[in-house]
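What follows is calculated from the coordinates using simple rules that are stated; it is not laboratory data. Note that the structure is predicted; figures quoted are calculated from it, not measured.
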Structure 1
Amino acid sequence: MRLKKWNGNPILLPKPDSYWERQGVLNPAAIYDNGKVSLLYRASGESEDLRIYIGLAESRDGFHFERVGTEPVLPPSEDGFDAGCVEDPRVVKMGDTYYMAYAARAHPPCAHWAGRKRKNLPAQTGTWVENWTRSGIATSKDLRNWTRLGPCTSDEIDNRDVILFPEKIGGRYVMLHRPIDRRNPVKYPQYESTAIWLSTSEDLKTWTGETAIARPELPWEGGWMGGGCPPIRTPEGWLTIYHAVANLDGKGNAYRAGAMLLDLEDPRKILARPDDFFLEPAAPFELEGATGRVTFPCGAVVIGKELFVYYGAADSVCCVATANLAELMAWLLSFRK
């Protein structure tokens, strides 16, 4: 099965006159609420330091989007763990509150590479000194004004693709994440290769019960995988979209996306996992850009009978692809374990 890419893609392009989104707009989170799709997208503008921001766009039909305002809704902080970048958001709504998990860096990437690091770092750990990725959570009532809750991952491990489930399970918050540390295999042997991990929390700050639920095992998953979109509750289980990286055609690695089905009560259990992907780069704007051969989903919503999957293409633009939800679930369930 393949998702149907919209023939009007890309749905969001960089703005040449914007200081914060002239280089790229990509990897959008999505939420469908009150008859409107809202995208929270990653954006970069200035090239000297390459700070990364999060902007907001809205649509009534899921295809045609307009930006909200002229400024980012979440910029890097002044001096926190996310002072360099806020990127790759994933958004869910619980009650009347929106929760956004995002990846972050302490220093802007280009400033770090050029040796222009911040002084007086809080700790001599990888996320502060080497600019590894750490992840955080922010909350909002309106998607425009965000309150940072702080980091939700350790400052010793590169950890991103943090994704919250849209409801508590067993009275606890649940998140997926992707830690990796090939530098210190003695201390962290469990993180030598990538996997999708699951952890739970009572307060969104202290996370326990870490379990690796999926590792690369299929040809299209290569040796690298991570979460994609927040899981969607269905009667059959949690519809969970993820990404993986592999060289299938001899032309180099490509970011593709697929889906699995997780148990509603114990999402550590995979109920179904197809042997094929459903999204891959093929269009020119997916094959060529800041990073070529990339389709990277971060948001998915259900509108009527259709699943809308929002993804970044070539680390440069935002796109959308759709599928009939019933047909997608039938495909998934044909691989039930």
Structure 2
Amino acid sequence: MSPEITMDSAIRALVAEKRTVGYKYVAEERALSRFCAFCCARFPGLEAPSEAAVEAWVAAAQKRGVKPATLHTLVAPLRELARWLGRRGVPAYVLPPGVLPRPARYVPHIYTDVELAALFAQTDRCSYCSAVPFRHLVMPVLFRTIYACGLRASEARLLRVDDVDIDTGVLQVRDAKGGKDRQVPVSEPLRQRLADYHAKIAGRTGGEWFFPGSPGAPLSLGNLDKNFRRFLWQARISHGGRGHGPRVHDLRHVFAVNNLRACSARGDDVGAFLPVLQAYMGHASPDDTAYYLRLTAESYPHITAQVRRAVGDVVPPVTEGLRHGN
């Protein structure tokens, strides 16, 4: 390797480059740092991914019993690092495609209207908890906001007080997927609910978070998931176990499906509605949004014909999942 480029410096340069173009690259940086430490211990002096090092890294992960999906997340940054080095004339091994076992695709759970009503009814019954003193106020509003605005869970839980304009009913989503910001207008009923909720907690949390968790911190993903599982159980909505859902993120899927279903019921042009949905949900690619057309048709077969008129056969089936996540 060139004396100017070490594995550590290459990782730092790659991460900086990715963040410059909008990627957060946090989990990827962590995986690369772990690989660098792994190489220092197992392959002293190695300054670029080699076939032996990458295969040993994969074998060690498989020995730990990591799932195929996790294995892909550990290896993908190594491919990026090897390509980055290759563009600079440094020989590095790129693990070929098709070598790793393919992870099972998650098919989103599309909640029925009855299930949604039951789920939200249970959030309304959330009790006070001294460890998370505003939980009983947060949960009914948080989950409705995720569903009614099609937000990612972290987009909702990381809203700051200043990000929620109670008067105009607009949420400012900051540094979302891809490092992008966007504004999300809410319906009048949700605006009123947000206003009523804010009036109850304003000045009491001692922090900047609209949905506070422990003092001075936003609600954690772990706390959100734990409460969600409890609400599912109370609503008699069965859960398939880890990796099988339903998940909180499925509420975002249902937001898209229900909006497309309503669009179809009104007789509107479904294809013309897609760019609106794309902007509202913060999708980077039209393909991410178009995926929901097939998901909608499979959940509500009576509108399949209209979906086909809008997109033909270009949308991948649900079992193939989203191209860029969601």
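Supply the structure label, taken from 1, 2, corresponding to helix-only ellipticity at 222 nm (-39500 (n - 2.57) for each DSSP H run of 4 or more, over all residues; to 500) with the calculated value -1500. Before the final figure, lay out the partial values.
Details: 1: -1500; 2: -17000.
So the calculation was done on 1.
Out of 1, 2, which structure matches 0.92 when Cα Rg over 2.2 N^0.38 Å is calculated?
Attributed to the structure labelled 1.
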